[in-house]
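What follows are several structures.
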Structure P
Amino acid sequence: MTIPAILSVASAVPDNRYEQMDLYRQMSHIYTHRYASQIFGAMGIETRYSVISDPAWHTDNPSTKVRNDLYLETAPPLAIKVIQKVLDRADLRITDIDNFTYVTCTGLDTPSMDIIIAEKMDMPYTIHRATMTSMGCHAVLTALRQAHMTVLARPKTKALIVGLELCTIHSQNALTVKSMIGSALFSDGASAVIVGDGASDSYDDSIALIDSLSYSDYKNQHAMSFHPSDTGYAFHLSNQVPKIIRNTMPSLVSTILDRNGMIMNDIHHWMVHPGGMKIVDFVEEELGFKSGKLDCSRAILREYGNMSSATIMFVLERLLDETQPLQGDYGMLISFGPGLTIEIYLLQW
């Protein structure tokens, strides 16, 4: 019997590491709003990573073309780095991959990044490729569901997913609170996951993909957005987003548990996208978690910031490193993004 499963997961970040408040001080000539320091300090973030080697790059408020050109220059090396890492962990070669999905909302071109990376890595000419764009923070779980269904249909498939976001190139100079929240919260990073048939004897440590749920609140689709402007993409996050997620999450979790004959206590490991500290707090409160249940999510936010779609696999990787789940344990991945969309995945080790 075919068991679609995560065979390996990996992450990578750019070389430039910034202390959160040092970054604010370097940018204080731009962020002159009286609340700027408090906003940067309230994010629950200590360090972030960026492809930008000098924060002064933002001083002249670069055009969207200049920002996108930087994406096209710096994304491929980071993608290659994380792909090689995830291949090594699965003991696979690039020629073993026959399905490749690239996920991003922070840069674009035609031909798209998936074919640029495929060429640079000598992927098979017949590889099935796709790029998912403009979806945001939940998109890697959307891609995971597509890979799940592909492996069910074609059990020999090895599907590679890369989520790569360079959010810092879109930091805005506007002196609004919402603009500064985006500049204080988002960062750059890449994650990769390989999906295949976990029933193979070669993958004793695989994580079975049991079930998924996708929900979009169409009436609140503008509560979270990332719109193109003449100077990059302008981020918008309504202060109602944590409350919307808080009010919606419990029923969605109950839905996926009920249809699998499970209850909350059956889930041993919870991995929530750290879209912001307040969101993590609200999810923890509404799901009735004891303190420490979402420590991996908090740690990733603290050490890396919000890397949009790449972030959720950083959380899974951290959980694998620190908690070492036992065979038979259940886990749940939860991510959310524009739409307003919530993606949930039920896993089993």
Structure Q
Amino acid sequence: MKVAVLASPRFAIKQPFAGGLEAFVASLMAYYGSYCDVMLYAHPDSETEGNFRTFAINDSTYAQYPDIVENDFILKCMKDIQRQGFDVIHNNSLSSIPAVWACKNQFPLLTTLHTPPYTRLKAGAELASFSPYVHYNAVSYSVAEMWRPFINDDISVIHNGIDLSAWSTQKQQGNYAVTYGRIAPSKGIDLAIHAARASGIGLKIAGPVFNQDYYKQKVAPLLSEDIEYLGHLDHPQVCDLLAGARMAVFGTRWDEPFGLSTVESMATGTPVAAFNRGAFPELVSVSGGALAKGNNVTSLAEAMNATALVPHEDIIKRASLFPLSKMCNAYLNKLAAIA
């Protein structure tokens, strides 16, 4: 089977990853290469295992007209995929173009839904999902439910997975909490800071600054000796950070579609405290940490304190439900079925 994996051209697929989507695509490539003929289409600066194909992106033009540049890139990829004779496309581009293109050209395509529905994706999905060549899956049941009104087909759920061995570590007795991910309002870094202070524990923050105004106005003023921003760390550095953490805390303001950082934290034996929304209930449940009973800082602080009651063995066992092999094998079976 000859598979084209299509990524968003917004960020390169390389460490340290811009976010969970980039880490997801990198893990697919690392696994797929052993089982099929696979090619990645992604940002020119990507560094990934296996075959890789790209097209030039002018940074100055992209800064002015990001949608136009991304659309042009995706169209070039689709035309090249057709010329190269692939059997099926695994689409992770966050663009409506691949599904509409596959519908028009009767080309087998599986789109993984990584985000809640928003306008430009909904319109394409409502049209393309009538085609027998276009298929969808979601990364969580939460995401699937949000998308059902806009997809005229079944939405299968394949939970994201991680290389559990890469996150296995010797747990230490630290006296701090960790939060990591994109520094943006939706991730609620400021809420995690306030919750950590309310629970009387220090906080170490890691991740790329996506929104400078948010960082300067809502995060930076709250930093102190026990509330530290460590910058954008790669996976081994984050793993080391989690090894000494008492818990991970996520103050996410939106319905998190999945949250690889949740499973990564649990894989190190670090319990997770988060709001009871989005995919967190599916991932954390009662054995991977504690979920806030309310949607406020006080409840999140209470959840942080409650994580102390969760046995270490239960946390590791919860993370073991999300191995990379399980995810990738499910995708390969799905792709083979529609190719």
Structure R
Amino acid sequence: MKICYINLTKEIPSRDAVYLRGLKENGAEVVEIMNSSPGLIKFWRIFKRHRIIRKNYDIALVGYTAHILVPFVRLISNKKIVFNALGSMYEGKIISRAQASSRSFKALYWWLIDFLAFHAATLSLVESNAQKKFLQNKFWLSERKLLRAWTGADDNIFFHDAAIPKLPIFTVLFRGRFLPEAGIEYAIETAKTLKNENIKFRIIGSGPTEIKIKELLGKYNLENVEWIKEKLSPADLRNKMLECHLSLGQLSIHDRLQRTVPHKAFETLAVGLPYLTARNPGIMELLKENETCFFCNPADSNDLAKKIIWARENQETIKKIAENGNLLHRRELRPAILAKKVLLNLGL
């Protein structure tokens, strides 16, 4: 079996990398067509490259974030098209980042891009069952066009390493993009509450709400917060994670959290850290409270502070929960397992 992977990025996104590795581990050969040239020229270059191999592969896999590419691939290919969507551009641009009103022409533009992409694909891989229902209703899709496919993590990069020592002071990790649904401000408020509790916070990331975070840190003058803004190599990121005692998920009240399961949740499971996140439907499809993770109330820094203090005082318990989460990753979320589920859905 041969897979033709097509995307508009310079590098393969992490979600795609998981599935490409898994497909190879299931015996598939993968040929890559990637072009990030400006304007329409990228489509012409993809067309020329694809024309050479168009009869010599079995499935086209359109990569993450390439919604605009799926209808084009449908025009140039008569093969089954699998789209590694995760979700919709409409949700990312309009619901998450609020770049325009839901009644604007920009919102209509992104809705149309999504509509064409999801209908052009044979099968679209999405992040949760709640996301499936949202997309079915939003873009008039049949259930057979969508498959819940966990994002997973590359465990060649993210893995447990007992040789990495923990920091001497109990340290809570918050990492990822500072998007509205992330709720980084609640982590900062919690750090303020716990500033005299001998608990440190390590923040790794940046993003749209960064200005607000700078203002809060300046206002509170928190000596218990370390902020790493620069982009880390995968190995450095893993080590910085493993030095911490507890990893935080998304903390806000936000419509997107009804459906999303962030990348960092899978990476946290893979490295074997205990995971504390706000109680939202998306993440609760994957994890079970007090079994594979801990939950706090959304947008509630006081409850978050209480859970962090409890975690510090019950480190044997959170270690067991972390082990359960890592076992879940090894049993159900490794690349070969995730890719096999997609192949079975396609009858392969």
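Please treat every number below as a calculation from the coordinates, not as lab data. Here the structure is a predicted model, which means the values were calculated and not measured. Cβ atoms are built from the backbone, for glycine too; each structure is taken alone.
Here distance in nm of label points 7 Å out along Cα→Cβ at positions 42 and 290 has been calculated and equals 3.8, so which of P, Q, R was it run on? Could the numbers behind the result be given before it?
Details: P: 3.2; Q: 3.8; R: 4.8.
Going through each structure in turn, the value belongs to Q.
Which structure, out of P, Q, R, was Cα extents along the principal axes in Å, for residues 218-329 alone calculated from, if the result is 45, 32, 26?
Numbers: P: 51, 31, 23; Q: 45, 32, 26; R: 36, 31, 30.
Structure Q accounts for this read-out.
Given a value of 1.7 for distance in nm of label points 7 Å out along Cα→Cβ at positions 50 and 306, point me to the structure among P, Q, R it was derived from.
Details: P: 1.7; Q: 4.0; R: 5.5.
Source structure for this number: P.
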